[in-house]
Structure formats: C-alpha cells, structure tokens
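Presented below are the structures under discussion, each in the form of structure tokens.
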Structure 1
C-alpha cells in the first residue's frame, strides 16, 4: 500500500486538492486553537489549514511523497507543521497529548479499525474532540472515491462501538457532492462524527 500512495501522491497535482475538507472546516471553526493531530494526512491540505488558524499541528503518514507535498503547501501558505513519516501500526501515542484529532478519510486496513481508533483515543486529552469524516458502506460501487472494500468502509454501529467512551457523540450518514481534487469528485455516501473525551476528576 505504501507504494500505491507514494505513486498517487507523486503526481504533480494535489490529487485531493489544497482546500480543507468542508466538514473539518465547519467543526474546527468553533474550537479554540490548541494541539491537533492529523493521522494518515496525505498531502497536508487539512493540516496546513489548521496551522493557518493558529493550531499547533502534528501529522503523520507513511508516504514520503505525501509529506513532501504537505511541507511544500505549508511553505506556500507561510505556516509550520510537524509532519512525520509514521505507520499507524507502529505509532505509539503519548497519552493525553492532543486537544483535537482529525480523521479525514483515514480508512484502516481490514481488521485494524479497532486498534487504530483505540490509539487515537489514548492520544486525546481529557475534554478533547475527535473529528471524523469517511465513506460509509453505501459508497461501495461509487466512483467518487474511497476503498472498494466493504470492511474498510464505516458504519454508524462500528463507530459507536469504537468510540463508546466519548461523550456527546454525534454520528450521521449523508449523501454529498465531493469536489476534493481528482479522486474525491462526485456524489458520495459519507459518514461524519464528533465526540469528546470526558474531563478528568
């Protein structure tokens, strides 16, 4: 898979565009800037946007081509992001580090969803928020993006199970029209989620 993503991100254009994801943009507008993490961040469009808002940004992906484009975009926008080459499998989160973690089209491999999401929860500070947007299982067969593997697509029940420890959990599915570069384009079936960790005693 690393070769696949290096080849895709090695294209000259930003294949998912340079503008932030619209749902992320909507939610993050109401959050006081703090420390934010973008796992599986690809070409950096969302990380760079958060940095423009004043967030202290960490990001990782296992694609060197994606990292290079993210850093180039950050330089173009005159912001700084800390972007590491890191695989979700070997990532060992420091507990209670981030105010916000954004999972934007971060679709885990088959059998890894629960593990990855447990790591994300571990890394979130008390009172922190998770923002997630991805493709739901109804996206299977659509040409507007996403893995064409049923088990890699999200469902409300799966996310409820993975993130049951959060408070004010909001999860919903909708049909939307994506316009995020060449590979997220057209009518799509997506799922969106926000939830907060409980504050400490």
Structure 2
C-alpha cells in the first residue's frame, strides 16, 4: 500500500474530536476539492505492507485509529488493513469522500462520510446510493463554503431524513473562507439537528501542515 504518513495526534473532527488517535494517511485521491488541505497526499508516499503498518500503529499507545487520505478506498488493500486493525482490538475510523461504494467495509468500522457540496467543485462525485448503506454508527460530514452550500446541505438532510440514520451530522465551515459564527447563526435560525464542527487540530497547531 502507498502510505503518505502515519502519526499520533489529537482527533480534530467528528464525534470523537479531542481524543488521542493514530492516523494512517493513504496516498492517492481521484478528487480535487478546491479547498483540500492534504494535497501532499495526492501522490508519492512510502510503500508499506499491512503488517508493517500494523507494527507502526502498535508503537503508539492509543487504541483508536483513523484511516484517512487522500481517499483511502481508492486502494483496495485498505479493506484488509481495516479488518486486521479491528481484529487487533482497535476502534477503527474511516474518513472517506463518499465517492466510493461503502458496501464491503468491515461492519466494525465507523465510516465518516464527507458528502461534497457544490463549492468543493466535486459534487458530481457523490455516490448517492451510499446513503442507503448508512448505519447508526456512521457519521456524515458537510464541508461548506458559503450560503449556497449550506442550503444544499440542509435540503439533502431533509430529503433523505439523514438525522435518523447516522450517529452524527457534522457541518464544517471551509477554514479561512466561511465565518463559523455566520454558520452557527444559520444553524440556530433553522434549528438543524447538526453539530457545528471546527477543525480542532488547526486551532491547536495553526502553522502545521502535516502530522497533526
């Protein structure tokens, strides 16, 4: 497998934000979201076997592992990696764009699906059939650039009755582009059953671009 980086940090997003976590960032992604903050993971990285990845993960004390990217599902071997991590007793989180089929993923894995809003430039890549595969343990993330993105996300929530399908609905402002106070006001006015999410790692380490 091609691995961009493996590191130990604080989980900055999702319902487990603030908790220590080991991150396994896979290389490669077919999407090109205009606000992507991990473009360094588009290519390159280190070739590692699943066994080597597991050994590196075991060197850290936390029992939670986040498999991310890039787009981790672009590498088919990730399924075996996640299964082996779950077999070893880890809480396994998968961060995926939702452009790849969610079926076939080990049921012990928590799937954090990032639906692409129009402002990302990659909205056409959303695989809408994935919404029928969601489980109560899953989380849905919407990264929003502006009011148009917000209204799009609100309509998706209502049309697909997503609040009753997943563990968490996360609304995140594009860092540095959408004022989170403004997003908070929209959420409060509409009474949406969502969590306003800021990227905790960017608040803790604002100058860091990798390994956080």
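Numerical summary
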| item | result |
| --- | --- |
| Top of 1, 2 by percent of Cα pairs over 31 Å apart, largest first | 2 |
| Computed 0.95 for Rg/Rh (Cα atoms, Kirkwood Rh), for residues 113-184 alone - originating structure among 1, 2 | 2 |
| Which of 1, 2 leads on distance in nm of label points 7 Å out along Cα→Cβ at positions 57 and 73, largest value | 2 |
| Which of 1, 2 yields 14.6 [mean count of other Cβ atoms within 10 Å over residues 49-56, calculated] | 2 |
| Structures 1, 2, by distance in nm of label points 7 Å out along Cα→Cβ at positions 33 and 169: label with the highest value | 1 |
| Highest-scoring label, criterion being mean count of other Cβ atoms within 10 Å over residues 105-112, among 1, 2 | 2 |
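No value in this document is a laboratory result; all are computed from the given coordinates. Everything quoted here is computed from the prediction, not taken from an experiment. Cβ atoms are built from the backbone, for glycine too; each structure is taken alone.
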